[in-house]
Structure I
Amino acid sequence: MVRNQRGFTYPLTLCMLILFSTVLVIYTEEFIAEKRMLAETENILKQDYYLVSSLKVLEETLAVEGKSNSTGYIELYDGQVHYVIGELTGSIWEITLNLKTSNNHEFNGSAFYDCNDKKIIKWVEKN
């Protein structure tokens, strides 16, 4: 067999391998970043849903029973909400919420309940 002394095949194969590896690493990093973003988005949406759900439960309870308990817990599927109700003015109460999910994320928020209208007029998320 005649030997090819110019060496064309090995550098071409090496360049193709490096190019393929670079593209593979780029797409793998993009996939991992999207997966992390999806998990974070899911966590944020779950926290928002749990806060809104607990506020609806508290709003219904306060409309029917009034301020019978100033503190308490609301058990959720994947977490627990601790709330504290304090009087801001004569007709407006402040509800402080502390949400803890099962994966140890903690989320705080406040809501303002109007006794005259019997509804929550404003709520604020605190991170």
Structure II
Amino acid sequence: MSGGDPDAAALGRGGEHLAADYLRQRGWEVIGHNFRGRGGEIDLVCRRGGRLLMAEVKTRASDRWGTPESSVNATKQARLRRAAQDYRRLNAWRGEITHGVVAITFGDGGRPRIEFFEDAF
């Protein structure tokens, strides 16, 4: 049997779909999902003009244990930077790359609160 909480995995997948829709509404083209590179996985790769956004999506059922964005600590950021460099190399990307966080929290009513930190680190 595989590890992990199935409810948490479903919450995460749902959050990625919400985040992709949210970013599309703001003019980003989603060009990749779940890119795996050295050190980590980039949830969403988005493009707008000559700029790539490597978006980390964090989804929580509540903020009881802290905000979603607070889990993107220095160690996680370093891993995401390494993965982004792999993406750059493998795709011969020469433009700007930025890192963003899409933080999604579901409240008591089940409606998501979405916050986008475009240049998070």
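Things worth noting here:
- Structure from which 23 was derived, relative contact order in percent (Cα under 8 Å, 6 or more apart), options I, II: II
- Look at distance in nm of label points 7 Å out along Cα→Cβ at positions 37 and 69 for each of I, II: the largest one is in I.
- Here FRET efficiency 1/(1 + (r/R0)^6) of positions 29 and 53 (r between Cβ atoms, R0 = 35 Å, to 0.05) was derived from just one of the structures I, II, and that gives 0.45; the source is I.
- When distance in nm of label points 7 Å out along Cα→Cβ at positions 61 and 93 is computed across structures I, II, the figure 1.0 traces back to I.
- Structures I, II, by distance in nm of label points 7 Å out along Cα→Cβ at positions 77 and 109: label with the highest value: II
- Of the structures I, II, the one that -10500 was derived from, the read-out being helix-only ellipticity at 222 nm (-39500 (n - 2.57) for each DSSP H run of 4 or more, over all residues; to 500): II
- Identity of the structure behind 28.2, 101 (criterion: Rg and Dmax of the Cα atoms in Å, calculated), options I, II: I
- Winner on distance in nm of label points 7 Å out along Cα→Cβ at positions 21 and 85 once structures I, II are ranked, highest first: I
Every read-out reported here was derived from the displayed coordinates using simple, explicitly stated rules and does not represent laboratory data. All figures in this text were calculated on a predicted structure; none of them were measured in a lab. Cβ atoms are built from the backbone, for glycine too; each structure is taken alone.
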